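Input: structures, listed below.
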Structure P
Amino acid sequence: MQDQLLEFIPEQAQAQVKALLAKDNLVIKVKQERKTKHGDYRQLPNGMHQITVNANLNAYRFLITLIHEVAHFEAFAKFGRFIKPHGKEWKLTFQHLMLPFLRPEIFPMEVLPLLAKHFKNPKASSDTDTQLALALKKFDEDDDKTYVFEVSLGKTFKLYNGRVFKKGNTRRKRIECVEVKTGKLYLFNPNAEVEILDK
């Protein structure tokens, strides 16, 4: 499986990833797309440690997600299982593991400064870093997506799960959207993928 996994990441990162995974002896599974997450880590009942990563991610996002999940394993192994999943121990581990990959041989030049900024204080999901998420999405195969920040004020749109919203005002980092069916107000990440209903 480890050799198949290497097909999903940038070529110049493959040797480092192979060495890292050999050291940690993790079970890695590539899964079909899950809308709510890019990957996850968990300890299996038999004591082994498993990481899953979505198959539909572009090579750069796949690498970041894989290292994100390896950082969970290493942080728990080093600091114990009572740490917060995305607390300071995980952040330090993620920074340490990701630093050797932040090179122009691995990531495009336009993405590197955004990655450097992101890794000063990594978040639970790179999707919450709007600039980085949009820069990474440019490398997706399906690049004809529409994002909520592109929707005009007052227009309605649909999410992947069928829920319909009307776009409202933009706050500092989020966009107010009202669910049409319930009238409830939700705050959206600007780069949430949507389908516009009224052009």
Structure Q
Amino acid sequence: MKQRTASVTRNTLETRIQVSLNLDGTGQGVFETGLPFLDHMLDQVARHGLVDLEVRAEGDLHIDAHHTVEDIGIALGQAFARAWGDKKGVRRYGHAYVPLDEALSRVVVDLSGRPGLEMNVDFSRARIGEFDVDLFYEFFQGLVNHGMITLHIDNLRGRNAHHQAETVFKAFGRALRMAVEFDPRMADITPSTKGTLTENTGADPVKG
């Protein structure tokens, strides 16, 4: 089986991001983003998605965390897209429900080749420690746009914002793990009636 790994470096005037991943890993992670709570959330993706993931970032945190969080999402999406390539033989779809005490979240992912994000999370407070919860949307929007996936995120219930966020990231990891898993019945088949799940750069992307 072809090794599904990728590394991405993204340098701008605002941020310097390095991402490395192995889709067929064991859940190992190294995170140095300057944002401890985001590190904690990325660790959930690695551990529950069984993805080996390394994310290092330097950003203009003296302004705020927006650019750093968004650009990490962009770089991570690019790395995912490179790692899974043409997606032949994968299940394509993944979903997960994850509880944590009173909180419950559902995440559904489609390696569709088209960016789409529906995120419905009514956080119980605006900040978790020093982290602005609005930035989770920016993270996933960047990831979706550059990973070319369709992603639905719903927090079904929860009173504790930390629990709400953690169930979202754990469920994302589990859903991703299902979607990228190989189905032996598919072998070298692309799971689409169109025969492709790669990026369509035309003005009117076709649906697979």
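Identify which of structures P, Q gives the largest calculated value of mean count of other Cβ atoms within 10 Å over residues 109-116.
Q
Out of P, Q, which one gives 0.60 for FRET efficiency 1/(1 + (r/R0)^6) of positions 69 and 149 (r between Cβ atoms, R0 = 30 Å, to 0.05) as computed from the coordinates? Only one of P, Q returns 0.60 for FRET efficiency 1/(1 + (r/R0)^6) of positions 69 and 149 (r between Cβ atoms, R0 = 30 Å, to 0.05), namely P.
Any idea which of P, Q comes out highest on relative contact order in percent (Cα under 8 Å, 6 or more apart)?
If we compare relative contact order in percent (Cα under 8 Å, 6 or more apart) over P, Q, the biggest value is for Q.
Can you spot which of P, Q the value -9000 was calculated from, given it is helix-only ellipticity at 222 nm (-39500 (n - 2.57) for each DSSP H run of 4 or more, over all residues; to 500)? Going label by label, the one that fits is P. Structures P, Q were shown, and distance in nm of label points 7 Å out along Cα→Cβ at positions 29 and 181 at 2.0 was computed from Q. I have 32, 19, 17 for semi-axes √(5λ) of the Cα gyration tensor in Å, calculated from one of the structures P, Q. Which structure is it? Derived from the structure labelled P.
Since every read-out is calculated from the coordinates, none of them should be taken as a lab result. Worth saying up front: this structure is predicted, and the values here are computed from it rather than measured. Cβ atoms are built from the backbone, for glycine too; each structure is taken alone.
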